[in-house]
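Pasting the structures in now, so scroll down.
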Structure I
Amino acid sequence: MKRTPFYEIHLELGAKIAPFAGYEMPIQYEGIISEHKRVRESVGVFDVSHMGEFKVSGKDAMRFLQKLTVNDVSKISPGRAQYSAMCYENGGIVDDLLIYNLGDYYMVVVNAANIEKDFEWMKGHLDGDVKLENISDNVALLAVQGPKSLATLQKLTDVDLSQIKYYHFVKGKLAGVDMIISRTGYTGELGFELYFDAKPDLCRRVWNAVMEAGREFNIGPVGLGARDTLRTEMGYMLYGNDIDQTTNPLEAGLDWIVKFDKGDFIGKESLLKVKSEGLKRKLVGFVLEDKVPPRHGYEILKGGDKIGYVTSGTFSPILEKGIGLGYVDVKFSNPGEEITINARGRELQAKVVSLPFVPNRAR
């Protein structure tokens, strides 16, 4: 098992540590619900250094990424980030990812569980003047999320953080450390992601400075448990649960990132076929009538017949109800549709709803 450069800090804070994507990661500190509410109401800090980062450079770097990903890389000007995905030839999803345009190179941020697989996939499609480097072990990544994140971080930098638009970033110093300060996140709240050198002394310096700056706002560390409940309330997908090689971006509701008019890309023909034939199933959000959290793999029923399955589920600390995501036959995918979740023989009544479950304030 690997450890992030913040591992010792997590132990000092009494975090409950568990394996996740090949890393020993903090699942929770004082409790998932209180950590969740801290992010929704004030500000919390996540160690997400387990994520993967690849550097893509060379004069053909854009053309390479344009062929590999479904979104239009030519639209990312320097200082901007883009959400995208890589697909197999059959339209199945290799991974969802972020691409940062740093001017003289691109940084691709991938899911922790997929680092090796993604790197090999990209390496296998290298073409022209392109250099691909896996810099994951050299990059520390903290996500500072919540309505008080800007007020917290502004104390530590001369950069005017209020001028960084959503999915934009700047290079600057924060707590005296050179870093990329990015207006992105996975919580649906105002927030920033900080990429910097993974040297242990720098990591401790930044962590301590952020915690001190946010003390007046009752800042605290947040584990992967609350990260999951926060992203589920937003309807954000998790690779391995809601999307994988057996699902395509169109049925997953990611049609907005698939740019068919940009030219050729891997999986384009298959996705055009899916589009022309019409979707057979669709990823939807649903709310249960009670507090029971639905679980990954539970069957979704309509009139006693199986119409799909749950991909993600949790108890929503904000709605105080069970919520979930799942694939259903497309004819049962409209908001307001009443469905049943088979929870190991217990039938739970639920209703399909529009996403997100709670308002998205990230912008």
Structure II
Amino acid sequence: MLQPDTITYLLTTIDTHRKSNIDLTELQSAIAGQPIDYASFAEALLQLEQIGLLVPVQSHGRNGRTPSLAYRYRIDRQKLRRDQVAVIQAAAHTLHSAIKLDVYYKRTPAEWETDLPRIRQIDRYLSEQGLPETEITAPERSFVLTGDEKWIDEQGGRELLEKLGLWASMRIISASDPLMLAIHPSLFSDPFACEDRSPTARHLIVENKATFHALLSGIERLPFSTLIYGSGSKIIGNLQMFDKQVPLPNSSHTFYYFGDLDWEGIRIWHSLNERYNNIRPAVPFYIAALEHEAVSGKTNQRQNPIALSIFLQHLPEQAARKLNDLLNQGCYIPQEVLSSEELHRIGRMSVWNEI
């Protein structure tokens, strides 16, 4: 079967080629280093011949292989543009009305082919959910649109949404770095900021910025004295500043950690627990996250079976088994899978002093 990428590679080379003719060797260079055999390459090239985008230059002959390819082709640029316009116009009739494709009339066919899978994902979301009515952070919006929480911020997602005229409609709020601050003891003298006025101050550490911001709004209704932004692995060293920034020598403190359900998130918790002793997993959040669908990816993370084994001991048996299985299948669940509403409901309703 023809790999769609073969056509994409060839169209990229054809569209950027400045001359009217192109040699077979130049077309072959377009797939150099790719796992594409001659049969797939020839099939793609013959398709471009058949639709008239490439016209064989008869005087240069053909290579005599099976299937046979011309040694030189003439590029029909007018047809290339006409076909591109027709394809985009046809797609526009099938997509959600909020998606604008005008920019692609002036872009290369390869760019259209590259963006199309993401455009289809966005269209599917809009067709099922409509335009968003509430504001959420970029990682949250990224996850519901594509299943990848890093797509908007790190993989060109914002640029694509802007090209499609959707950036403003996606209602994405800025998640700037949380403020680093020290808390004066008087703020806790009544006697704690927690609702239940427990003699033990509870503190929630969250791995990612988006979850920090989601919990920050309405923090006064949560049973935690502080909400701490972990910023990935940085928390392992930074937590040693806690006693200086929150000087409550006569209080006891219980720390909970909530991160991504992947190898890295579990490693961070394990490192924290080893260094500071008794950093508890925020089990109610993890159980809720496991009720959502896992996604594939992050296969390059370093595995730590010991950390996983210790982490699983804190989960109910069924949840532990599910987490173990999905990690071994190369999947993960980002903490952004929980909406702001879910986070606050779980935070308020869970009995933290028994965890």
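Taken together, the values in this text are just the output of simple stated rules run on the coordinates, not laboratory data. From a predicted model like this one, the values you see are computed outputs, not experimental measurements. Cβ atoms are built from the backbone, for glycine too; each structure is taken alone.
Some points to look at:
- Entry that produces 32, 28, 17 once semi-axes √(5λ) of the Cα gyration tensor in Å is calculated, selected from I, II: I
- Taking relative contact order in percent (Cα under 8 Å, 6 or more apart) as the measure, the highest value among I, II is held by I.
- Looking across I, II, the calculation of helix-only ellipticity at 222 nm (-39500 (n - 2.57) for each DSSP H run of 4 or more, over all residues; to 500) that yields -13000 traces back to II.
- Origin of the value 0.80, where FRET efficiency 1/(1 + (r/R0)^6) of positions 75 and 251 (r between Cβ atoms, R0 = 30 Å, to 0.05) was derived from one of I, II: I
- Each of I, II could give mean count of other Cβ atoms within 10 Å over residues 19-26, but the derived value 13.9 comes from II.
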